[in-house]
1. Of structures 1, 2, which gives 11.9, 34 when Rg and Dmax of the Cα atoms in Å, for residues 30-93 alone is computed from the coordinates?
2. Assuming 20, 18, 14 is semi-axes √(5λ) of the Cα gyration tensor in Å as calculated from a single structure, say which of 1, 2 it is.
3. Quick check for you: by distance in nm of label points 7 Å out along Cα→Cβ at positions 54 and 102, which of 1, 2 is greatest?
4. One of 1, 2 was used to compute helix-only ellipticity at 222 nm (-39500 (n - 2.57) for each DSSP H run of 4 or more, over all residues; to 500), and the result was -13000. Which label is that?
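No lab work stands behind these numbers, since they all come straight from the coordinates. In this text the structure is predicted, and so the values were computed from the model without any measurement. Cβ atoms are built from the backbone, for glycine too; each structure is taken alone.
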Structure 1
Amino acid sequence: MKFVTYLRVSTERQGQSGLGLEAQRAAVAVHVLGRGEVVAEFVEVESGKRSDRPELARALAEAKRAGAVLLIAKLDRLARNVAFIANLLESGVEVTAADMPEANRFLLHVMAAVGLR
């Protein structure tokens, strides 16, 4: 199985420290182990409130092109906006969260709607 990983931190300071990114990298690495390989990684330093995220758009395009799963560490790394996540889940790319590996598209949508992370 192929994975495209998307890592996001909210602030430049978090991005520079690497702490948030390293924790996310570790989570996705554990998920991928024995399941396949990471074919691309995309990192974004941007607020989860913003819907214009160029690195996420690139990650989705690459996942489509490669026939890969978009892998995130946690659902809140995508967004905290239900409509944004719902649109992303309907993009034609399979999305998996390392902290909820068994969650399907429906469950990810429900988790976003009720705010559980």
Structure 2
Amino acid sequence: MNNLKDKLTPEQYHITQEKGTEPPFSGEYLNLKEDGMYHCVCCDAPLFKSDTKFDSNCGWPSFFASNENVGMRPDNSLGMTRTEIYCKKCDSHLGHVFEDGPDPTGQRFCVNSLSLNFKKNE
């Protein structure tokens, strides 16, 4: 893969490679309602369909389902026990998943906008 420091903004690099978090209610995709697919900003792998996005009022784009390119692993940083979500294609940090989402999954994939690229359906 090309040098990510050259490809990404400093903020995107911090989030995806250093497991950072963008400030709540600041992300460009928080209120986006268009039909399409959200892709990994680092490797372009498709991650979330727009029809799984919902308004969780948590401050970050939220989805109730992901696809096979999203992995999950324990995250015990910051004195909390959470589940990190990451891109299985390139190991980039995306955010966290919680068990307080809507039906049918009951999951809330809480994702940093800066870890995503949106591609509108044509």
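1. 1
2. Only structure 2 yields this read-out.
3. Ranking 1, 2 on distance in nm of label points 7 Å out along Cα→Cβ at positions 54 and 102, first place is 1.
4. The read-out comes from structure 1.
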